[in-house]
1. Please state which of the structures P, Q yields 12, 30, 23, 17, 12, 6, 1 when P(r) over Cα pairs in 10 Å bins from 0, in percent is computed from it.
2. Of structures P, Q, which gives 21.2, 64 when Rg and Dmax of the Cα atoms in Å, for residues 10-81 alone is computed from the coordinates?
3. Name the one structure among P, Q that semi-axes √(5λ) of the Cα gyration tensor in Å, for residues 50-113 alone of 21, 15, 8 was derived from.
4. Given a value of -24000 for helix-only ellipticity at 222 nm (-39500 (n - 2.57) for each DSSP H run of 4 or more, over all residues; to 500), point me to the structure among P, Q it was derived from.
Structure P
Amino acid sequence: MSGSLIAAAGFFVTHRVLGFLVARFGFAGLDDIASFPLLVFCLLLFSLVTMPVSNGYSRRREFAADAYAVKTMGGPEPLVGALEKLADQNLSDREPPRWIEWLLHSHPSISRRVVRAHSIAARK
C-alpha cells in the first residue's frame, strides 16, 4: 500500500514538474518524444528523494518480522543461523557503512539484525 502511495505521489509530482520544464525548454508539449529525457530525470530525482523514506519503512517492517521470528521460535538461534547462511550464500557485506545502509538498503544489515535478535531474546 505504501509503495502504491509513493508511486502515485511520484507520478503526480513528476507530471507537475515535467509540465513546467517542458514549457521552460520550449518543447511542443508533454507528449513530445524529445522531452522524454526530462521525464526520466524527474522520475529519477523523485526516486532518489523518496528512497530513504521507503527503505526506512521497509527496514522497520523487517525488524518487526525478526522480533516475531525470535518470539515464535523461542530464541534468536534459528534466525541468526538463517541470516548467517543467507549472508554467506549472497556474499553480503555484513556491516556496510551506516550512511549507505540508510540511503540504499531496504533491509537492515546482517550484523544489526543479529544484535537486535539477541537483544529481543534478552528482554524476554
Structure Q
Amino acid sequence: MNRNTFNFWIDVASFVVLFALVLTGLLIYYVLPPCGNCDGTGCAETGALSLWGLGRHDYGRIHFHLALAAVALIVVHLSLHWRWVCSTCCSVFGLKAVPSDRRSIYGALLLILLIALMIVLLCWARAQVR
C-alpha cells in the first residue's frame, strides 16, 4: 500500500472514531444523564437508564477507549506528516532559517513539552480529588 492510500485510510479511521467519540459523548450527556445515586463506579439503582442494554458507565468506558483510539490515530497521522509539522511550527514561531534537521529536534522538543504538561496536569488533578 502506498503512502497516500495509507494516509487516506488513517484519515477515514480518524473520522469514524471521532464521530463515534462525539456520539457517545452526546449520549452520555443528553440521553443518559447521571441518576443522582451514582458514586462513579456504576449505578446501584435498579431503575438506572440504559440504551441498547448499556448504561451510562458502559458508554463511558466505550467513550474512553474511543478517545485512546483517536489519540493513537492522531499520533500515526502526525508521524506521517512530521516534516510538515516541524516546518510549520518553526515558521509560526519565527524560526524559518533553521536547518531541516534542527526543525525535527525542535518538533520533538515541543512534543515532549506537551506530554510533560499533560502529565503535570494529570498529577495535579489527581492531587485535587477529594
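1. Among P, Q, the structure yielding 12, 30, 23, 17, 12, 6, 1 for P(r) over Cα pairs in 10 Å bins from 0, in percent is P.
2. Values: P: 21.2, 64; Q: 14.8, 50.
Only structure P yields this read-out.
3. This figure was derived from P.
4. Q
Each value in this text was obtained by applying a stated rule to the coordinates, not by laboratory testing. None of the values given here were measured: they were computed from a predicted structure.
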